[in-house]
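Nothing in this text is a laboratory measurement; each read-out follows from the coordinates by a stated rule. It should be emphasised that the depicted structure is a prediction, and the values quoted were computed from it without experimental measurement. Cβ atoms are built from the backbone, for glycine too; each structure is taken alone.
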Structure P
Amino acid sequence: MLQANGLSLSRGGRRVLSEVTLALQSGQVLGVLGPNGAGKSSLLAMLSGELAPGAGEVLLEGQPLERWQGRQRAQRLAVLPQSSSLSFGFNVEQVVRMGRMPHDTGLAVDQQIVEQVLGAVDASHLGGRNYLQLSGGERQRVHLARVLAQLWPGADGQVLLLDEPTSMLDPLHQLSVLDAVRRFADHGASVLVILHDLNLAARYCDQLLLLGDGRVQASGSPEQVLQPEALHRVFGIDVLVQRHPERGHPLVIAR
């Protein structure tokens, strides 16, 4: 389990985050919402160890994150940043296989996992393609496959951190990618995902964390967080919140 206690961060004399506390639970997807500049990516950077907090601590399985050795950490924690890029002409399978580097499972097992994760993100047909010739959305799915391969098939004690994994995807692949993330969590892993689409968050996340002005404005189930008052306070929008007629989760409609 990944736990953050009282995380705060300042940059250039400006407070970016203030006393953010959260705990990722096994088998659950936690969605982080908030407007641009709310501190979402900074929070993920601290949770992944890329950025040291100004105050507070991050614990992985009860131990401070910085005490974990790189290989051991990589077997438990995988991160998809907001933008991932490569400047070399690897084929797609080679890119995805990079996710297996922390493991000694052998070529046959690694190849099987590569094929499985490419299938999970609807990218099997891209396997032999040159990465540099892919569209932005295709590259995004390939990088998600890479980080899934790092922890595949998911288990209790593993953590996946995703920063806007659907930002460049068409509606079909937004759903298929988040379906894959949901299934991954169902194997026991903990997932934190930053999203901008409130309705995708309502559909796929078990818990939500709403950030505004660097502070937690609301946290809890989608029903608890996706309230008109909170959304107006954070995003400045007027909305109706109804129940989805088939799935039952909250459905946010702009007025």
Structure Q
Amino acid sequence: MTSSSALSRRADREPSGRLFRLVGWLGGGLLRLTTRQDWRPGGGLPRTGGVIVVVNHVSNFDPVALGHFLIGSGRWPRYLAKRELWDVPVLGWLLRELEQIPVARNTQRASDALTAARQALERGRCVVVYPEGTITDDPEGWPMTGRPGAAILACETGCPVVPIGQWGAQEVMGYRHPTFPRLVPRKVMRMAVGVPFPAMTPEPEPSPERVRALTIAYMDAVAALVGSLRGRTPPADRYDPRVGKRVPRPKQPSEVDTVGPDEGNPDA
């Protein structure tokens, strides 16, 4: 286990604006006072350059806990988040100033988010994608089936993908329904970083099979990390929100053999 202060001292923090630093300082201080941290850096985040973080989504509070971890690790996160948040007073202004990326879900402009994310990656940013697309509906809080956005970004940009599993934020706020934060007694925010999926040669038009293989591999990695944090084995089936129940885990296309993490190069 690595504490937030110890990880922050080691971080090679990327340049940022004053507002980012202020939010990181205030938010980090508040979270250290109100929560405890169990951070397991594992394979680690690349210190520089564009990187895609894929992570499970368990609570409306978990972006805060994850942001604390990423900033402590030296990276300033750019989240893909639902467009409606930009209409919230103060929060919307803050999201714009911090260069977060709105997703107009279920509209013809949904693809604009991937364009903005791709531009952020080209500028060397850390882009956070929740492949599930929403807070998990799994009855036990496990990661659900994934959507293809992260895999498309990885193929088009060639950037490495870092899987992260998190657990604990749902104890502060319940799964899908926003609640007043439950901060007493202090809850433990658990983060585990997996071995990065290495950078690839960019593909402007990746095949559907390759995107599907990558998406399955990312969700497998995230689910395994969540299992390590919970001390449990993830279920063999995975919840599919389109049908409202767990379904058999999809079989991997043959391409999966070429897209898994590079176990021999943890710094890839």
Structure R
Amino acid sequence: MRTIVHMSDIHFGRTDPSVVKPLIAFVNEIRPDLVAVSGDLTQRARSWQFQEARAFLDALPKPQIVVPGNHDIPLHNVFSRFLSPLDKYRRYITGDMQPFYADEEMAVAGVNTARSLTIKAGRINEVQVAWLREKICELSDEIVKVVVSHHPFDLPEGGHESELVGRARMAMETLASCGADLFLAGHLHISHTGHTAKRYKIKGHSALVVQAGTATSTRSRGEANSFNLIRLQHPEITVERIMWKPEAAVFALASSEQFRHTSDGWVRA
């Protein structure tokens, strides 16, 4: 079995300081096999915010798959936004814009969906999809194949289509042929687990889409700070929501969902 801690939308520059240290302690106690951070490490892509994000990542277990979000691109500095949008991210977080980790039970690929030309929206392109295909297509079906992005490939009920990553259908059709199992994303500050079969209707394929809420930000949308603990043991996946309980000042299990792989893809157990 493998465990992934999936967190998103850290937003240093707009964090709740009472949450950060308990989160670090809780994750270190779990000792996950991998930490996946799906973007928005900062609030406004300022150097001091990236420095705080760097210290936060250094305090978490390794290995890590980290991708940028739209907030990690400068908003008000037009020169930096269009000529060097991710310079600070590369300097303080990682220069690897295509992070990849694989072992005997899982393969996890990170993809950058943040773009300078949009304020909030994201996009995936054919070059990125070709790289993902190259990394996961030849792997055994017994290995759980995971894609990490900031912008989501599916939405909670009532979500606006504009929140979907651009060219999602193109990407999904290609990655379905490679047996992609699990898509991890953030951006919405809302926890959610769904199936791709409902939106994309690709015969014989139903991947899981797991959304993380905001782990530490005060920019909540009616939901407490949270992250996901995902347990992988093919043909089963368990998604646990770990939420902040402010009255007790602790993170604790809020819900657990089990899924099983069948001939039609991933379904609720």
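Before moving on, here are some points about what is shown:
- Answer label among P, Q, R for the case where Rg/Rh (Cα atoms, Kirkwood Rh), for residues 34-153 alone, calculated from the coordinates, equals 1.01: P
- Structure responsible for 3.3, with distance in nm of label points 7 Å out along Cα→Cβ at positions 50 and 194 calculated and labels P, Q, R on offer: R
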